Structure formats: C-alpha cells, structure tokens
Structure 1
C-alpha cells in the first residue's frame, strides 16, 4: 500500500507533466515561427521587396533553450543570427522583424532602428524620454546589433564588467534601477568563423583575467561562409583551441561547455547549470554549440549548394535541429505528429499575416507619395502644355509601378523638375520635392 500514490500526488505529477509539455510545445511553436520567418524573409529579398537578408534558420532550437535562462536585468550583445532569441524574449515581434527587413522608417513599425539597421538587429530602450536611465533591473535588455563581425564583443565585455563593478563597489549600491548587486549576465553570441578575429581573443582573455559574468555562445555550423572551419580555427574547434583558458581550482580563466545544436533537452540542462554558475560566481563561460545547420545557406547573396557536397547537404537535412526536436517530442510522447503538423501550419499562417501586415504598413505612405507626386506633375503639365510630351513617360512609369519605393518617387520628381527647367509653374513641384526629400 505504501507504493500507492495519493490523488493529490497524482494530480501534482500530472500537472507537472502538463506544464512541461506545454513549455516544450511553446518552444516548438517559436521554432516553427522563426523558421517560417527566415524562409519568407529570403523570398522577400529574392523577389525585390527587401534588398538584403541574412537569417537565423538552423539556430532556432539553441536560442529557445537560452531564452529560458535569460532573466530580467540581463543584457544581450549579439549579431544578426539571433532572431529566435528576440522572438522568445518578447523583444521583437515577427511583424517588426519584417518591418526592419523592408527598412520601414516608421519608428512605430520598426522600434529597433526605424529601418536603419540590418535585419534582426533588435534593441530595447535603456534611456527614457526624460533622458534618465530606465529600470533596467526589471526588464530584459538588448543592445543593438553591429554588422561588422565580432564588433559587438568588446561591448559585451563592458556590460559584463559593469555587473562586476556593481557587485564589488559598494558606492554603486544606490543605483538599484541599474543592477541587482551584480547578479546579471551579459549574453553574447558569435559565429564560429568570427572567433578568429582579434576582438574575440582579447575579450576572452580579459574576461578570464578579470572574472566577469559573460556568457559567450559560439554558433558552429562548420563553415565561415564557404570556408570549412578546419581551415580557419586551430584544431578545427574553438573549444579545443581555448582549452588553456579552462578555469581550474585556484586559478582564473573561463568555463567551457560543448553541446549539440539538435539536442534540445541536453542544451536546456547544460545552459541551466552553466549560466547559474556564471551568475553566482562571475566566472565567464563559453558555450560551444556544435553541429548547427544553415538550411538556406549563409545569406541571400549566395547559394551553399556551390560549396557543400551532396553528402554534407544531406547530413544537414537529417540533423536539422528543428527536425530533431520534432522527432524528440514524438519519441517522448509529448505530442502526436498530427499535433505538431497543426502547430507548424498555424505558424505558417501567423508569419504570412505578420509579413503582409508589415508590407502594407511599409507601402501605404509610399503609395500616398506616388499619388501626390502624380497629382503635382499633372498640375504642372496642365499649366505648361508644351511640356506634356516629355512629361508623359515620367507619369506613365511612376503610375505603372506595382511596388514602388521612396527612391522611385524621388527619381520621378527629379526627372519632372529637370524637364520643367526654370518655368515659374514648377515652383509647387520644387516645393513638394523638397518636402519629400526631408521626409524620406
């Protein structure tokens, strides 16, 4: 009888399992949504709606695992592959992701950079409209991405060093909106090829010497664009190359962890323990995330089929972390294949809606500019009929554009101005051109 569970115990166990299941399926939903955002984003670039794209496909599973242990007060300093982390932490929506991809200059649509930064360079505000620091302790903090590879590494060290200062300098204790006694971590991500840069080595060394709460995640997909890792990293592995930095009893240094990108459960376990150690002891850590894949290749500027063998491409399809997570969920009876297909289908629809909303918001003011431009040019033609023959091609071209951009509008207005010469009737056209020049 002593082995029989009480009804309360059974309820608690079922509740715990149900909570665990819901958490796993929430992560899988985020993985699917982010993957669909990457796939759709590439299509938007290749069809001309966006000018360049570089996405985080293949890195979704490690990032939903990391997000579990990113706490209020923590900081992030990373780069353009980390869209999933931004989605998981609520820093960005998928609609904002597309607005940034389209370079929408409306700060309400792209609150991270108003269309000025590269895609997936998310940022959260640190200073309020009054010029004072916000309550950074109770919010998750993202610093804006930097496109030059490894350029963000010194910033990451500085943020981690600030937490060290808050823990060690008692005079800073009154600044309770900036630090919870140094209990923050700076999360930093970097591609494996970028670990060959000098910034990386200087900062890893400084972190090991000074003992700051810096957690560096190295995304290792085996390539630096088209160059295999064995040709750019000693021993073909950054964690092997850094073994001399491993902290031992009585020494400084860093902790080094190795995980597989497709091992969702293993990453959750390793990240939880490793990040707790960083937070408590301020021992920096490097998490070498191996066996990542890039389903769409490096960026929209090339095709990985040109430099990866058929065998490698097949391996990447087999070991895609999203695919392996799905298999793990089914093997552990957390969901049926049909349930997971439904989650994926809803993710596709959600991303499609977000993309379309972002595009409509981006295009609405441009289409308004086109309409106003055509009206002003036609007014000029009515006032100066002798210019009609030369102006008509400009009008037809601008009116025929299905998906115009701001450059198209300004180019059309400039052409009309050149054709109008110094005619007094062109004054309103000149004024409108100057108005849009300031706006655009």
Structure 2
C-alpha cells in the first residue's frame, strides 16, 4: 500500500484555460432537447388548429402524450442502458479525446427519461383540458367513464412527477420508488381501460377489433406493457451467504448459477415489490464461485440488512452496466473512491489489464471492510493510494487525486463518492481539460 504520492515534477503537465462543466451540460442538453422538440410540436399544433374540441385532434394529442411516456420508459430499461453503453464504448482510443469524452457520458440518458416523462404528462394535461369541453358538448366518441379515467390518469401522472423531484426523492426514496412503480402500473391499467372503452364507442361504424387495431395508442400500450412486464418475468429468489467485517459493512455472496459481467450493478430486495437497491457486482474471490456485493450502512434499509441479513434476496431483470464502463474509451484510468464508493470500482480494479490506478480515501479500511477484501485490492493495485482518514486526517480529495493522476499516466478519471465530493472533483478535473466521470443523481 502506497500512502506517499509520487512527485509530479518533470511530467510537463499543463493547465488549459478553465472550461464549463461538460458533465452537467450533457444531462441538461438531453432533458432540454426533449422539451424543446415538444414545444415545437405544440407550436405546430397551434398553427394546425389542433386546439379545438373535436375527436381527431384529441386522439393526436393523446398519441403524442403516449409517445413521450413510452420514450421515457426506454432509458430505464436494463437492456437499453447496456445497449447504449455497448455502442458508446466501441470507439477506439485513437479517436479524438473530445469525442470519446462525450461518448463516455452515455449514462446521462436520465435526461431523456425525465424530459419524456414531463413532456408526456404535460401533453396529457392538454388532452384532458380539451376532452372536458368535448365531453360537455356531447362530442361523439366520449362518455362519462372515459372522462373520469382520463382525469384520474392525469392526476396520477402529476403525482408521480411531483414525488420524483430530486429533493423529495433523496429524502424519501421508498415513497419515490413506490409512487413510480405502482403509479406507472395504475396508469397502464387505466390507459388500457380507456383505450378499450374508446374503441367500443366507435361501434357500429366499425367493429371493436378494427377500432382497436387502428388505434396507435393501442400498439404503444402493447409495447409499454411488454417493457413494464419484462423485468418481472425474470424475478428470482436467490440464496445468499454473508460476512460482516464490521457494523458498517456486510459482504454478500450470491451463487445461483449466473455470474454478471464485470462493471455491472444489480438491484436486490428483501421483498419482491418494494425496497429495491442497486449494488455493484464484484467477482468472487479466487477459488470461490458466484459473485459478491459490498453493502455499507447508508440509511434504514442498509442498516437493517447489515444487522439482520436475510437468507435469500430477490433479483429481477438483468445486470446493468455502470459509469465505470467508460474506461473502455481510454488507455488508462484513475479510479477515485471515498468510503464504500470502492464497491462499484472493485470489479474493474480486481480484473484490470490497463494499468489503472486507485485513490481510496476511507476510514480504517481493514477494520471496516475486512483484511481479505483490502488485501485483494492491494494485490491487484500495488501502487494504490489508500488514505486512512483515522490516521492521516481528511485530505483534499481533489488535490490528492490530481497528484496521483499526474504520476499515473492516466488519461481519464472515474470517481465514486458523495454528491458534493463527486461534483467538485469532476469539475476541477474538467476545468483542466481532463475527462472525469462520476454518477449523477439520475444516472
């Protein structure tokens, strides 16, 4: 273990003029792009005379809302995240740095999810505001049930958006999770009911089946329902064994005939419907089978898990690649972790073939995470900077990491820490023209 930094003299390092934070721009650009596209469509609808209470325009508005909601679902699909990561990281390291830097921000697709969800909700508000006078005027094709369902769907969508606000989501994660899951299911069920009712109201002009198959909303609901069901079709209850090196950390071992790829995360839960939390999948120790997860105390769920570990956990869907897979776009990466942030980097560090370097700032690493795990890290990363804050005090994480970066020959940085530290470290590296990546609140 190396706790002394190699001097950076003679590296010829230069500091370009400060630049704005590309890390934030990407997420916001995707989010804003969706809203701008929808605003343009709204303006076009005004010019086309959509805003009149007649059936054709109402169906167009409802379809646009459904397209946006379907679009918002896709970036949250495990397979879609993995596909985007695969495509983005195919670029060779010979490509221009700026292009690889941008490609490595594939995990910012949460901006598309949020933009689509907000736009879809706003379009549905427009739909209901146009539907109400159409219903009041006795417009053919709508009845009391379809209006009541539409108003309910609108209220549920607005509630989901409100409870997903970043501040509320951070403070009340379980409420956010429940509202997203059960709210989405409610919207799907009600949308199906409304679609069937509206198709029935079109008879006898055409048969019920013809009206249904001719509806674009019907086909979008088929796709949306399939996407919602797919992860749950892979729901499994798997046995676990645990090791608790301290009252802060527990190491979970899963061995159910499947080993996730290095660099992926997987959500686990004690109960199938609630309390899902993602953790990094770490290769098993030499001679063992299966894979591991490192869970640290960070709230009520993790505290209960550490103090009373269950014999089984639930898993669903497929493992999803994380931020650190951006390493594929660079020749050598410096990993920075504080505390339990070592977990998402461990799989990459233990299997590294690129000469990666590690800076790990944590309290009493051996007492907290166990001799076995720390020894594995030191064996795989003999030049790692492991800073014990109990003995060495709290460092300036950026300054510590910047010196290690200049000494390592790395060309990119990946950090896993809390929001404040991640934001500052990424910002400082980017100001110096160095690609830096870290999870954002919605990645």
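Data table
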quantity	calculated
Read-out Rg and Dmax of the Cα atoms in Å, for residues 220-395 alone, computed value 27.1, 89, structure in 1, 2	1
Winner on FRET efficiency 1/(1 + (r/R0)^6) of positions 180 and 204 (r between Cβ atoms, R0 = 35 Å, to 0.05) once structures 1, 2 are ranked, highest first	1
Origin of the derived value 24.9 (mean count of other Cβ atoms within 10 Å over residues 340-347; candidates 1, 2)	2
Among 1, 2, structure where distance in nm of label points 7 Å out along Cα→Cβ at positions 60 and 244 as derived comes to 4.1	1
Structure (1, 2) behind the derived value 1.8 of distance in nm of label points 7 Å out along Cα→Cβ at positions 116 and 148	1
When relative contact order in percent (Cα under 8 Å, 6 or more apart) is computed for each of 1, 2, the largest belongs to	2
Label whose coordinates, when distance in nm of label points 7 Å out along Cα→Cβ at positions 28 and 380 is calculated, return 3.6 (choices 1, 2)	2
At a computed 0.50 (FRET efficiency 1/(1 + (r/R0)^6) of positions 36 and 284 (r between Cβ atoms, R0 = 35 Å, to 0.05)), which of 1, 2	1
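Only the coordinates and a few stated rules stand behind these numbers; no lab work does. These figures come from a predicted structure and were not determined experimentally. Cβ atoms are built from the backbone, for glycine too; each structure is taken alone.
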